[in-house]
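Following are the structures in question.
Each value in this text was obtained by applying a stated rule to the coordinates, not by laboratory testing. These numbers were taken from a predicted model, which means no experiment stands behind them. Cβ atoms are built from the backbone, for glycine too; each structure is taken alone.
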Structure 1
Amino acid sequence: MIYTENIFICLAAPLLIAAYMLKGEAKRFIIFFIIGIIVCLVSAYINLFFVNVAVDNGRASMTVAQAIVRITPVCEEALKALPVFIFMALAHPKRESIIAVALAVGLGFATFENCCLITLYGAPDFLYALIRGLAAGATHTICAAILGYGLAMVQGRGRLVMPTAFALLCATSTFHAIYNFLISSQGAAQTAGYIMPVATAAGILLWQKRPRKG
């Protein structure tokens, strides 16, 4: 039997060694990457608790598929945002550092999630593993980018931070929920779910690379 905690140890151990040896921005990125892995592990327990409460409460208030769309995205995006909020509150960082930390947490989360899915359920089809890995990675990266860039824009602007943070959580949870809904469907909807985050990420990259006027 394979336990997610064992996967966590295998991934975190070399990263901790790297964090000890590195300095500056690289060290911070590795630390928050590890935090992203921890957040993924913790969110799995929390998601399981809330899904069990929602599905097995004797009244069947929602199905597992509905819980994956309604509960999981909100839980995961809130937990991923928490380390970024704490970092902003304690370190008063520059805007670039906020973006880097948000991305590190998102990438750590996506990496651990993909490792667990592949290890626990297998992936005999290379194409499926590639598509699933790209789609999940793009989803978490996009959500992390939305959070990071959005918070960076209001850094140091006082009263704007809290409402902006709430709006960003709504946006990332909605994007994540749409992805979960589509990939849990069948046929064309599932295909659209796998394409959506990859196409969105490609669009963001093209927009960033666009020629600047002036």
Structure 2
Amino acid sequence: MDVFPSILVDTFQDFEKRIRLVEKEAALFHIDVGDGIFVPHASFQDIEKISCFQWEKPFELHLMLKDPDTTVIPWLVTPAKRIIFHWEAKEGSHTWVWGLIRRIQAHGKEVGIALNPKTSAEKIYAFLNGIDAALIMSVEPGFSGQSFMPEVLPKIAALREKRFSGMIEIDGGMNEQTMKRAKDAGADAAAAASAIFDESNPQEALRNLSVL
């Protein structure tokens, strides 16, 4: 299972520091962007600095933003490989979801939809043939260091039963034990923050998680 270092920080200095710490070991970075509205904490979100940053590895953007059909637009100019938005950010009409999927794809990027812990997998069944990734939140979005919620794991099987062939990523409360559970449940990738950056040797921590 792939392990993507998750970056949820308040300043550019911390953003750069964390990326440089594990850049050689990482296959891809998971960049969390919170607006302080959809999630209670507003994170570092300087689009220009992220766009101009010299990356050695690709990255995906996990946009925890309200009204994503408008707030995602500025992020389309970044060199992100994949943009992930939340189904819960504007529940209801399928029209806005399909519109946003097509807008992201028109900029040459992969598309993912994130589901909060209490949201059923069924909510995105209608979009599975149009997206590249599903992000299963195993904590409430917005803060690092929360405890893993095992009740989300059946969503992975539910998506596979619908023959979803894209990547299923799990995000939240990841450590050696919970990552094994996610892998056994069928997840393809995991986003991890505390299990990497709270360790005395983040590079070694990432390597150890990547070989589970």
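Once distance in nm of label points 7 Å out along Cα→Cβ at positions 10 and 130 is computed for every structure in 1, 2, the highest value turns out to be that of 2.
As an exercise: distance in nm of label points 7 Å out along Cα→Cβ at positions 18 and 162, calculated from one structure in 1, 2, equals 3.8. Which structure is it? So the calculation was done on 1. Comparing 1, 2, where is FRET efficiency 1/(1 + (r/R0)^6) of positions 50 and 114 (r between Cβ atoms, R0 = 25 Å, to 0.05) highest? By FRET efficiency 1/(1 + (r/R0)^6) of positions 50 and 114 (r between Cβ atoms, R0 = 25 Å, to 0.05), the leading structure of 1, 2 is 2. When Cα Rg over 2.2 N^0.38 Å is computed across structures 1, 2, the figure 1.06 traces back to 1. When helix-only ellipticity at 222 nm (-39500 (n - 2.57) for each DSSP H run of 4 or more, over all residues; to 500) is computed across structures 1, 2, the figure -8500 traces back to 2. Here distance in nm of label points 7 Å out along Cα→Cβ at positions 90 and 202 is compared for structures 1, 2. The highest value is that of 1.
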